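I've put the structures underneath this note.
Each reported figure results from applying straightforward, stated rules to the coordinates on display, with no laboratory input. From a predicted model like this one, the values you see are computed outputs, not experimental measurements. Cβ atoms are built from the backbone, for glycine too; each structure is taken alone.
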Structure I
Amino acid sequence: MFERLTIRTDICVEPGNNIVYNNPNDPDGMYNILDLAECLYNGGEVESSILLKISNRLAAYEDIGKSPEEIISTIEDYKDVSQQYANFVHEMQPLKEAKAEGRLMVLPCKVGDAIWKIKSAFSYSTKPMEDRVERIIISKNEILVCCTSGTKFSIDCVGKIVFISREEAEKALEGASHDT
């Protein structure tokens, strides 16, 4: 546990010097930095130890290279990110359970997406043909994507004759033309 060296108080005589330190030689007293220096000057070893701790703590703090405001801001940012992460983990729990039970599948497209076909029923096209996903049917045996043109295909065809981007479809057509 972090042990504070300082105590903030409003009972100090000197204005602007409201930080005091406990002195084990005088448990009832409160000493400001000048009091400790005076005790040290008069041969106080305990006060020397307190001043050394203060110096080491200050040096460690300054080694961080941030102002108190920056540190507080960093802590607040961390709390925000931490809370966002906790919320994310909580929201993902049902998906994790569904995946473990085999009930989760990521579909390659959604209703309204453009898809690109490079093959029609019995002929090859020389350029990709655009279509739109109208609905997706999930049955016991397969998942069918139905398009606005009336075309239906299994999601297993994605990446083979149906593509999510025009660039992928053109690349596949290029490869097919080199194979023939």
Structure II
Amino acid sequence: MKVKIMPNKNDDFLMILNQEDFSNRDISFLFSEIRKMIEVGATQYKTLKFYCDWLLHTQKDRFHLEMKQYIKEIYEFAVKHIKNPMHFEYSKKIGELIYFEELKKDLDKILSDKGMPKKILEEETWLNLIRVIVKLLEDQPLMNPVAEVKSIVFAPSAEGAAILFIIFSEPVLGRDQKPVPYYKMGNFY
């Protein structure tokens, strides 16, 4: 079952998909319309739904099963990386979150499935999109998404940069057996 976008909104939606730069309003509208499109079959676009919810919901303390599973995986990889910091494969899942790789894959899939333009996925356009998303997510923590995680937050950072904190409910013992209260990862776009 395909969900149709209202005709007047469709023009705005298509215009945003073909832009190179974005405002906060553009991103909010874009993800609002995408969220409507994925209401049916949301499990196909697990990461996309995750970001739609994070960007659009004012109350960030309710999570559907897929979000909880995704966050639990991120937590497990963070713990493994803390316990074995030289094994970079453990940071891969968290890297997907901060680099927005899975979001890009889901957007590519839904735009392909709906036969829509993909200019938004081109390298420079994608980086512009991510810069705005990061700024929108700053100081909008996901609160108590799973028992092991107190919050996940993009902290304020320089333009074109992202700093992600995963704050644990209970400190994790690191390789040196010292308690580690959070996991931090940064990136430049």
Structure III
Amino acid sequence: MAFSNFNAPMISAIQVRIAKREDAERITSVVNSAFHGAESFFIEGDRIDVKSVLNFLDTGTFLLVESGATLLGCVYVEPRGNRSYLGLLAIDPSRQQSGLGSALMDAAEDYCRGLGLSYMDIKIVNLREELFSFYRRRGYAEIGTSLFPTDVETKLPCHFIDMSKPLSEDKRSSSSIVG
């Protein structure tokens, strides 16, 4: 997948591809660096480890956005019946606010449409208020709440806001994913 409509001129040839198991360490690194700055006010420590990434690869797919050999970001998608779950959207902190997050969301939604899935579901930590407008602009609506994992120690009480969006065929973008 090639992109040209970015706010950051330093990004030229961008490709989105499906992750392989050997990408697990790089995925772990980009997720932890992206989430550390955003979540350190309520969570200490890393967001994910290599073992968890490998477990996720057994049940779903990570899509990676790269420029050459440099991993710029990733997102996890998992089919669940006729629905799909999206999580761990992470962009290298030096490349955030460049349009890569939106491009990766487009790729993830297209990927799940291609699998014949009808809805995309996400969970947003209620304390990450800056994310709600991003996802609402993308067509996601709040559908409920769910508990934050009890095995994760937090500095502040928190829970998830569950959001969802229909993946209608007419909204398919022109993205392509390298397999």
Of the structures labelled I, II, III, which one yields 7.5 when distance in nm of label points 7 Å out along Cα→Cβ at positions 51 and 107 is computed from its coordinates?
I
Compute Kirkwood radius over Cα pairs in Å for each of I, II, III and report the one that scores greatest.
I
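13.9, 42 is what came out when Rg and Dmax of the Cα atoms in Å, for residues 19-74 alone was calculated for one structure; which of I, II, III is it?
I
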